[in-house]
Structure 1
């Protein structure tokens, strides 16, 4: 068979980063059940990849998954990747017949927006595969409908998220920051953590959420020491209430030389800021040796948002 006779199946592969919340200020529960947030997102260099290929007529989105914790990823219509494909197809009046394969490397149910990342990646992959050329603002609007963290997964870098986190303002970052992430033995449900936040703050005056100026300044200047002093997460007490063992992980990382520690988002992944790459690897090894977590990951921020890394279209 001649090379020119071989037909390569059209496919688009998108890489998308995890996130850490450098600052997460949470307001009281709104009538719709959500909370107003001042959410300082940082994209970090841990990635999922979503590959989109054309599906059979009438089958709709088909999800497959591989990688660590893949067994925990839903493969039905509840998966944000499937929901993203359906939303985009409906917006343009095209069939949502696509096969989406998720290569999972972001911790599942770990507070690092892995599911949201897959939704953003699938949206970009389908838009590219189908040749729709949807304007960026429309893609971000679809992301916002899918979930609070999905728009940032598309944007990447650093951003302040307000409302329920979906309204983004890009933030300047003056340098690279070194992180260690300790992956817990079990996941935590984000709705459950917010419920615990509401329980812990019941009867108190919860202030309006706002991003700390010192945090924004530290990011802008690329100053790890100042960033360490400004890191904050209003959901951390709730996560620790539900999973007290996380306190041991946080302590182990600090004892190993981290500049600061915090629960990432709703947890249970814990994040440790280090002064440099060497210290980050030392902290990661100490955490691994402590037995307080399942595994550790070392990386940097900021990272680019969802991006097409392969585009093969016949």
Structure 2
């Protein structure tokens, strides 16, 4: 748990990503970890800031998912892997904190704001879409990636081709509690046909056993689920939203926000951002996204 916090007043080419994912390209997400973030030696920060506290403490607690292949997955060996994990390691490294000094906290979608506000975590990197509602409760640095909502179905399903095809069907659609996609899909299906779990891996299980006919969330998450499905699933249609993933931090901590943005900017300039992608989600993609334009922290 964090203590002593100081509070201070190009969407990637989706078609290429999904086609590659559906084709089963790239290695398993259980492969040996290939990315190592650089770690600053004896970094110096202004006294009283979150950065100074964390650097002196020598550890940081990061909230993330444990079941998001390619983005944040806890392997059978206990190792954390994925692009979200790598982004968190990049930020920690700028604080002088190596990956093995990060305390990982499993953070389901519905608990992300709660864990930030009650100091369970120092930051959240968990396919966390920036939106106005969340921005009222926590702050965001970034975004570090732009995703888009899509649909995943069984590979033999020919009737669901996109969100519009759901309107006249009786298909049940699964998403995660507290997620943006779970709200947006209600534009296309009745509330009674939306099934919610606390993780997308449970949605994938429900799709596999026929409990639901589709899963909806960001294309980046679906890309990982498809890559793990042994050709059982596929993604259909085009993305129907824009989902900027941000780093969730305590509300009002402008200095920490600016530090995270600077860390992301330097990582992009030095090529570390690209290395992180290529070692994780890039395993099933032939393209590397550029760091999106960063938000102002004021």
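If helix-only ellipticity at 222 nm (-39500 (n - 2.57) for each DSSP H run of 4 or more, over all residues; to 500) is computed to be -10000, which of 1, 2 is the source? Only structure 1 yields this read-out. Work out which structure the value 24.8 belongs to, where mean count of other Cβ atoms within 10 Å over residues 38-45 was derived from one of 1, 2. Computed on structure 1.
Looking at structures 1, 2, which one was distance in nm of label points 7 Å out along Cα→Cβ at positions 86 and 118 calculated from, given that it came out as 3.3?
Details: 1: 1.5; 2: 3.3.
Traced to structure 2.
In terms of FRET efficiency 1/(1 + (r/R0)^6) of positions 142 and 278 (r between Cβ atoms, R0 = 41 Å, to 0.05), the structure with the greatest value among 1, 2 is 2.
Every read-out reported here was derived from the displayed coordinates using simple, explicitly stated rules and does not represent laboratory data. Keep in mind that this is a model prediction, so the values were computed, not measured. Cβ atoms are built from the backbone, for glycine too; each structure is taken alone.
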